[in-house]
Structures are given as structure tokens and as C-alpha cells.
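Structures given as C-alpha cells follow.
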Structure I
Amino acid sequence: MSEKPKRPHHVYTLLVEVGRKAGDGLPEGASGAALMCYASGVDEDEAVRETVAVLKTADMNVLEVTGYGSLEEREAEGHDIEADERALMARARDENSVVVAQTTVFREGDEADG
């Protein structure tokens, strides 16, 4: 029996918008949040699926996920990627995991898109 060659994993930058749900851990008065995540996957679809699954286990109500591409794709587009961001991406790749790098809490009345 031949084993399939392992496909290389990349780390994708994802912005995840979440709404409120009981037990979500967001502060009182929050209407939701945006989470900047770095997720490992063989492709962006897998990284999104894994991120949504992890956040659901944390009782998060995932509303929308926006992908910004892999590290290589972002570099090709000329994004300025700081050393601390690269370190979090390396951690996500090495641990084959999802790393939530930043959380921005929305409050009632906040403009989510502006």
C-alpha cells in the first residue's frame, strides 16, 4: 500500500467576524468581535474550515470569514509583515493549529464596516 505524499501546509491570514452567543467569553456590552487569525492548512479552504471548527468549540458564533492569503501570497503582494506576525504564523504552521493574534470587540452602535 503506497502512502499519499503529504501536501505542504501553508499559513493563511483570516479575519473572522463573530456575533454574540452564550458562553462566548466576550465582554459584557459587546455586540461581537473581529478576530485576526493565522491558520495552517493545505489550502485556504481547509484553513477556514479548521478555524471555524475551533472557534465553534469555544462557543463563538462565526458570522463571516475573510481570507487574505498565505504568507507567500501576501509577500508577493508586497504586504509588510512584521517579525511578531511572522512568529505567530510560524507557531500556527509548527503546531498545525489556529492562532488568534488579535481581537477587536464591537459594541452596540459601532460601525462594523467603517
Structure II
Amino acid sequence: MPLYEHVMIARQDLSNAQAEGLVEHFSTVLADNGGKVVDSEYWGVKTMAYKINKNRKGHYAFLRSDAPSDAVQEMERLARLHDDVMRVLTVKVDAHEEGPSAQMQKRDERDTRRERR
């Protein structure tokens, strides 16, 4: 099955438990349609670059899934209809990276750039 990565932004006025509940809800949607969630991360409340629906901040969540395209389309459709979800980004990848995402790594661990001269 194809591999996908999903990033969701939920409204800022939700509690942490409610935001993590959204991740669980969409994980079960994928599972019910023949897919599985390989990994999920809750990134917390972050400031956005621009306002979305009059919100300056949002709860960010990240999912790695192994699911057929029909399951992903159904999850995205339900996320668009859900009042608490502001944005969903889904990207098809060739392989999932091992370990935590770049957002969850410490700055020292992920800094692979060369020094400037």
C-alpha cells in the first residue's frame, strides 16, 4: 500500500486532550477503511504564519500512514467537514523516516547544515 504523511491543524481553543482525540478519530477512520497508522505525533500549539479562520495559533498533529488512496480520501473528506480542523496536508512518500520527525527533534540533533564562511 502507498505511504502517506499527514499534518493537521486544529483550532486553538481546543484542549490538548481534545486535539489528541481528533488524531485518534482520524486514525480510526483510516483503520476502518483498510489502512493503518504507523506513527502519530502531537506537536502542540504553535503560532501560524498567517491567520486561518481568525485564529493565530493552532494545535498541530502529524500522522504517518500506510493506507489505500480511498481511505486517505475519506479521511480528508471528513477532516474538511469537521468544525475543529482548520487545515490538512497529505503528502505521498516513498518511505517513512525512522525516529521522530524534524519538528520533534532538538535543534542540535537536526542541524546538518555546513557552517558559513
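Read the figures in this text as sums done on the coordinates, not as results from a lab. Not measured: the values here are computed from a predicted model. Cβ atoms are built from the backbone, for glycine too; each structure is taken alone.
Listing for the model above:
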| quantity | calculated |
| --- | --- |
| Structure with the greatest value (metric distance in nm of label points 7 Å out along Cα→Cβ at positions 39 and 55, set I, II) | II |
| Source structure (of I, II) for Cα Rg over 2.2 N^0.38 Å, for residues 31-86 alone, computed value 1.24 | I |
| Among I, II, structure where distance in nm of label points 7 Å out along Cα→Cβ at positions 15 and 47 as derived comes to 2.7 | II |
| Among I, II, which structure scores highest (criterion: distance in nm of label points 7 Å out along Cα→Cβ at positions 63 and 79) | I |
